[in-house]
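J.: Listed next: structures, encoded as C-alpha cells.
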Structure 1
Amino acid sequence: MPFTVSDVPHLPAGFTDTFTSHTVKANGLALHAVVGGDGPPLLLLPAWPQFWYGWRLVMPALAERFTVVAADIRGVGASDKPATGYDAATLADDMAALMTGLGHDRFAVAGYDLGMIVGYALAAGHRHRVTRLAVAEAILPGLSPSPPLFMDPATNEFLWHFAFNRLQEINERMVADREEVYFGHQFASKAAAPDAIPPYAVDVYVDALRDPAALHASFEFYRAQQSAEQVLHWRQEGPLTIPVLAVGGALSSGPGVEDVMRQVADDVTGLVIPGAGHFLPEEAPEAMTRALLDFLG
C-alpha cells in the first residue's frame, strides 16, 4: 500500500512513534488514515493535489491533545481510487463512514482547499456528528463568485487550473507523464514563494499522482458539478450552528474564506495568516497549529 506512514520521507522527529496507518472498509471502499494521539477525535482533511502528508508538520502538536485522524479521501494517497463518486456529498459520506469504522461518533473537523469543501459537506450533511469545523483556503462551489473569462494576469495565474481541471479527458492526456510539470507548477505558483514547499515534498505528491487512477481522480473533484447543487441545498436547509474557524493566507485567499463561510454558518471566526500563501499547514505550520489549538480548545 503506497504512501502510508512507512513509505514517505522526511517526517518530523518521533512521528512514527505516535502515528500509524489504518485502513478501514467504509462506504464500499478501503479508506486510509494516519491515526495517533490521545483525546477527543479530530479529523484532518487534505488539500488538492495532496494527501494526508500535507498535515505532517502540525499533526504532532495536535496529537498531544487530540486523537488525530489524517484521512486520505477517495482518490488520493493510499485510499481506493474508483472512477466515480467525487462529489462533495459522497466524499463526506465516505469520511463519516471512516470515522464510524474507527469508533468515533462525534468529532471535530479541519480541512483546507478540497478538504474545506468536504469538511463543510460533512458538517452540513451530518450535523449531529461534527462538533467544530475549521476550514481554510478554498471556495464553496455554488456560492463563491466565478471570475470573468478575461482576468488580470495575476488572477489568471492563480485560478486558471479550475477551468483546465474540469475538462473531459484531454487534461489527463496532457498531464500524463508530465505530472512534475503541471503539479510542480501548482506548488510553485500558489505558495508564498516558489520554493516554500520543499522539493522532497513536491516529489512525494507528484509520485502519488503518477498512478493513472489518482490522476483521473484529481480532475474528477473539479468535474463533479453536483457539488455546487449540494452546497446550495445545504445552505437552504439552514446555517451551521457549530463554531467555525475560517482561515486564509494573506498572500492567497485572505479574508475570502471568512466571507464565504459567513454565508453558511452563524458562528464564524476569521483569521488571516500574514506572509503565507495557499499551503498553510506547510508554509505556516506553527501559526496553523496555534490557530487550531486555540479554536478547538
Structure 2
Amino acid sequence: MKVSASYRTFQGFNALVMLFVVIFTLYPFVYLVAQSFSSEAAIYAGKVTLFPVDFTANTYKLLLQKPEFYKYYSNTILYAVLGTVISVSLTAILAYPLSKEKLRLNKFFIPFVLFTMYFGGGLIPNYVLVAQMMHMRDTIWAIVIPGAISAFNVILVKTFFAGLPNEVDEAARVDGLGTYGIFARMTLPLSKPILATMILFSMVAIWNDWFSASLYLQSKEHWPVALYLRQIIDSAIGTNEFSSSDAAATQIAATIKSTAMILTSLPIICIYPFVQKYFVQGMLIGSVKG
C-alpha cells in the first residue's frame, strides 16, 4: 500500500514524541546510577548528570561486604516468591468463578470485590486484625497474606478469563474434565499473558514493600532488604556506622540513597525483559475484553 505524506509525517512526529518519553523516563534511573558511582564532592557540587564524576564504588563495596545484607536479600526473595505464588493462586481461584456469568450469585459477589477497591478499614484496624486477631506479628505470613488479593488484579484476571472461548470448556467437558480439571488443565495454560502480568505486579509490590515489615516484623532477622536499606539511609548521615573514616562515612551519606535504589530495583529490572511481552498482552486483553 502506498503511504501518504501525511501518514509519514505522523509516524515521524510519533517517533519523536516516543523518543522524548523514553529519554524522560530513563534519565532519572541513569542519574541514580551515575550518582551512586560519583564522589560526594561532585554530588554536592551538582556536577553529576549522565555519567559518574570522580568514579568510586566505595558504597557498593561496604554494603556488599556486610553479611546481613545477603540475609535480608534472601528474606526478600523468600517473601517475593512465596507471596507471589499465594497471590496469583488466590487471585485466579477467585476470578475464575466470577468470570462465569451463568454461575449462581455471580453478580451478587462482584460488587463486594469492587467495594474493596474504594473502601478499606484503615491502618489501625488492619494492624489489630493482623497482629492481634490473626497472631501474625513477627512472622512471614504478615508480609505475604494480608495483601494477597488485590481487587484490581481480580478484575483484570476475571476479564481475561471471560474472554476465553466457551467452546474450550465445552470440548473439555466432552472429554470428561470436571470444573477443577478445566480450570487447571485448560484455563490456566491459556492464560499465560495475564498470569505473567499478575506475577510481575505481585512480585514488584512485595519486593518494594518496607512499610508492612516495619509494622509487623520486630526481629531484624526477618527484615526484607528494602527495610534494611531504608534504615541505613535514615542512619547514614552524621554516623560512622560503615567505616572508621570520616571521609568514607561522608561518601556513603552522599550516595547511599541512589545505591540503595539501584540494589533494590536491579533484580526487577533483570526479570522484566523476560515477561515484558506477556505483560503488554495481558494488560491489553485483560483491560479491554469483556
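J.: Among 1, 2, considering only mean count of other Cβ atoms within 10 Å over residues 45-52, which has the greatest calculated value?
T.: Between 1, 2, the highest calculated value is found for 1.
J.: Then there's this: Have a look at 1, 2 and say which one yields 0.30 for FRET efficiency 1/(1 + (r/R0)^6) of positions 85 and 197 (r between Cβ atoms, R0 = 25 Å, to 0.05), as calculated.
T.: 1
J.: Next question. Among the shown structures 1, 2, from which was the value -12000 of helix-only ellipticity at 222 nm (-39500 (n - 2.57) for each DSSP H run of 4 or more, over all residues; to 500) calculated?
T.: The read-out comes from structure 1.
J.: Which structure, out of 1, 2, was Kirkwood radius over Cα pairs in Å calculated from, if the result is 22.6?
T.: This figure was derived from 2.
J.: Further question on the same structure: Have a look at 1, 2 and say which one yields 10.1 for mean count of other Cβ atoms within 10 Å over residues 21-28, as calculated.
T.: Working through the options, I get structure 2.
J.: Just checking, which of 1, 2 has the largest value of distance in nm of label points 7 Å out along Cα→Cβ at positions 125 and 189?
T.: Comparing 1, 2 by distance in nm of label points 7 Å out along Cα→Cβ at positions 125 and 189, the maximum is at 2.
J.: A follow-up question, please. With relative contact order in percent (Cα under 8 Å, 6 or more apart) coming out at 27, pick the structure among 1, 2 it was computed from.
T.: On the way: 1: 18; 2: 27.
Only one of 1, 2 returns 27 for relative contact order in percent (Cα under 8 Å, 6 or more apart), namely 2.
J.: Same structure again: If you rank structures 1, 2 by distance in nm of label points 7 Å out along Cα→Cβ at positions 61 and 261, which sits at the top with the largest value?
T.: Biggest value here belongs to 2.
J.: To which of 1, 2 does the computed value 22.8 (mean count of other Cβ atoms within 10 Å over residues 29-36) belong?
T.: That value comes from structure 1.
The numbers here are math on the coordinates, done by the rules we state, and not lab data. On a predicted model such as this, the values are computed, not experimentally measured, just so you know. Cβ atoms are built from the backbone, for glycine too; each structure is taken alone.
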